[in-house]
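Student: Take a look at the structures below.
Rule-based calculations on the coordinates, nothing more; no lab input. From a predicted model like this one, the values you see are computed outputs, not experimental measurements. Cβ atoms are built from the backbone, for glycine too; each structure is taken alone.
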Structure I
């Protein structure tokens, strides 16, 4: 999973937090995770930035929605700390189809610009 998740700790967290209660085996859960990942297009400008980009959460949501027909900004939650973009979440059904995010998944970016640093090289 390290080709699509940045650390072993995140892989373990995803299994512990979501996979165990999915009713799927670890192999089936991570196969579904791979299919869901493959089904989301990362906007061209965000695929492999060579320099730090300054973006707002709203810009990121709109870019992902534009790159993925059928996905709206309400199906995306952008997570930031005070200065950096941390992750982009696309809310999915248990079957891996995009859905509107629930009340438990909220944007955590203010109105200001945050840094999107260059992508680290794959290991």
Structure II
């Protein structure tokens, strides 16, 4: 089965249209379903992944996002890219009273995702304008 990847501008336009009708969408599944429904109206072969949609919505369409997290018993050092938008993560350091530099977590400067020493991963997304 052949498929076509839509360009970012088309996705941005569809996102604009959807958020005019729905100012808040309370799950990623609902958002992707609405986007795919609109894409199917344009061309049945158009496809988009959830990760790409989330990245376009946050970076290009300026959609705001609220995230509920789950905390895992793993160290956040394993993360290199933001699990929300795919951008690079920046290490966060603090200084002790003795002047030692101590690792306390990571943060994304694009979508405001952050994690402490224990790994926090997104559990549920809410998208809004």
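Student: Comparing I, II, where is distance in nm of label points 7 Å out along Cα→Cβ at positions 35 and 83 highest?
Tutor: Looking at the calculated values, the largest one is I.
Student: Give the label, chosen from I, II, of the structure having the highest value of relative contact order in percent (Cα under 8 Å, 6 or more apart).
Tutor: II
Student: Computing volume of the Cα convex hull per residue in Å³ for each of I, II, which one ends up highest?
Tutor: Top value of volume of the Cα convex hull per residue in Å³ goes to structure II.
Student: Follow-up. Taking Kirkwood radius over Cα pairs in Å, for residues 11-50 alone as the quantity of interest, name the structure among I, II where it is greatest.
Tutor: I
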